[in-house]
Structures are given as C-alpha cells and as structure tokens.
Structure I
C-alpha cells in the first residue's frame, strides 16, 4: 500500500482504474478479491498494490500486470496469481507438481555443434530462498545475493564475474553491442515495478 492511511478508506476507493489495460490482471482481480487482499502483507511487507503498480503505470504495455516481491507473494496473493498463471500458461495449478532436481551429474551431451551454435546463455528469473525478489529487495539483500552468486561462480572454470559498478566502459559497451549484457533501464516495466532501484549497485555479468 502507499501508506497506512489507506486502511481508513474503503477498498473501492483504492481500486485501480484498469479500463485501458490490456494486461491479464484486468480479468483476474475483481473488486471483491482486491478488497480482501488490499491490506494484507507478506512477511517481508510486500502488498498487492506494490505487485500491480507496473500495470497501473503502464496500462497499454503491460501484458501480465503483476510481479512478485518475494516467494510468499504467490501464497498470500494466490487468488490473483493463480488465476493469472493458469491463464498465461494454460495449466491447472491444482494438477501441477513442481519437480526440482539440481544434480549437475544428470546434465549430459553438453557439446554443441559449432557449425550452428556461436554462443549460449543460461538465464534465471528466480531469487534465492529467503531473499526478496528484485521488485522488493533491499540493498543489503541484493548485495548479499550478488556475493553468494559471485562466490559460487568462482568454482566454474572459463569465466569471470564483472560487477557493473567497476566495469570498464569499453567492456560494457562491447558486451551490450554483442547482446550479452542488459542495457541500463531508463523507462518501462523495470522502473515501474521497482527492479531498477539503485542501478547499477549489486548487478553484474559472468
């Protein structure tokens, strides 16, 4: 929520105007659900209004309309998240079983045909358990996640971690031109959702 004064007003007075939005949120968050969840917090303090802010700010460009601030967001605001996830992916969450297997020994056949593959990349969009996600993490959390990941990456040969705050400008531009490095967020979803706070603090590339 914007501030605690919000609790003095009925939920319908705070219900966002989603008339112009094209995001899935519009069909997945009716007023009664918003009213039920508006004043609820996750353990870290994340709220539904923070989760939907990018949709409110960017009604004609947002496709989904909601972000998670922490792992608990998916449970605390499940009435909204579950509907959107099912609509987005065409699945029934009640029928899904999440399987996790992090055994690297099971990764086989890793040689890619150099006639067709110039480079490859692995991208993850998930934070570490116990830390807030990028829309809501504090500076100390973000720096600790960077430390954990950069320490882990030192165990992998043939690579080097480059923090953005100390990166040489020539190297940065080369990595951007070669489509390896993300550009500095200046507009849009990342700014509105809170993902670009304190940029480039605790960001980097391996």
Structure II
C-alpha cells in the first residue's frame, strides 16, 4: 500500500513530457510541514526566557528544536506506516504479508522517507527565518520541483517509489549527510543569529 501512495512519475516519464503531481504522495509529504508549522517560533517566544533562566544556551535550545522536529516526524511516520501495515496485513493476511517481505519494504522506504521529512522540516524552519510566509511555500515548491524535474542528485527523489528503485545507494548516503549537515547548520545558526 505504501508503494501505491508513493507512486509518482519516474525519470523516463518526465523526460517524455508526461509529468503529473501524485496527490497522495504530496499530502503524505507536506502534512508534517503543516503539523510543525510555526510551533518552533511559538515555543521560543514562550519558553526561551525561562530556559535562559535555567542557563540553557541558544545552541542548546536549537538542539532541542532539532530533537522536536525529528521526534514529530518520527511519530508521524510511525503512525502512518502502522496504519498502512495493519490495513495491508489484515487484507492480505499476516503470513502473506510477512512472507512477501512487507515489513522489510516498509522499513526500507520508511527510513528514506524519514530522512526526507527531516530535510524538508529543517529547510522549512530555516527558510522561515527570512519570512514567515516561507513556512509552507518552500516545502511545497521543493516537492513540486522534485516531482516535475529529473535532477538525479536531488535527495527528495528518495520519497517517490519509482525513483527510489532507479537511484543508486549513494543517494541514501547523500541524504544522511545532508540531514546531519543541515541539522548542524540549523543549531549553529539558531544559536548565533536567530534568538534575540
């Protein structure tokens, strides 16, 4: 079921001029941006003076934000995957589901989607420092650009099932390095510039 949700145009379809925006994939990927939204800034305005009184530094507050972003995306993805796994296991039977590698398929694609959701959330939060309107505009633009282009170096391609299969394993390493690099940059910039 997850593969049918993550279905989108492969690179060949884009090259032949047959792009389309898969609605279920788009909703699945953009929903965490709505869930997280402006909550980091609201937490900062509510709790930072108290945290500063407890001798929290700006960077420590940035680390907490990254942990909250990662935790929110993890809970979201586990919830979505659990519903899909239950539905698929009940409709096809637990033995068939396990025998045909359903759990490993969900685990593999879940790791990739989790990395993409973290990247999207970090970009969303960092772009909101420039303008609050970017909170939703930037993630939407990134997902649409990913869907309609054939840039194979784009780690967001890992969220579309047909592209996951055609991209080599080095893209997963690139996504992991990108997540670590963006999280480190977020913490550094948040501690240095964001909080007044």
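Laboratory data are not the source of any read-out in this text; all were calculated from the coordinates shown. Computed from a prediction, not measured in an experiment: that's the story for all the values here. Cβ atoms are built from the backbone, for glycine too; each structure is taken alone.
Out of I, II, which has the highest value for relative contact order in percent (Cα under 8 Å, 6 or more apart)?
II
Comparing distance in nm of label points 7 Å out along Cα→Cβ at positions 160 and 184 across structures I, II, which is largest? Each step should come with its number before you reach the end.
Details: I: 2.3; II: 3.0.
Biggest value here belongs to II.
With percent of Cα pairs over 26 Å apart coming out at 47, pick the structure among I, II it was computed from. Could the numbers behind the result be given before it?
On the way: I: 47; II: 38.
Structure of origin is I.
If helix-only ellipticity at 222 nm (-39500 (n - 2.57) for each DSSP H run of 4 or more, over all residues; to 500) is calculated from each of I, II, which structure is the one that comes out at -9000? Don't skip to the answer; put the middle values down first.
On the way: I: -9000; II: -24500.
Label of the originating structure: I.
Among I, II, considering only distance in nm of label points 7 Å out along Cα→Cβ at positions 72 and 136, which has the greatest calculated value?
II
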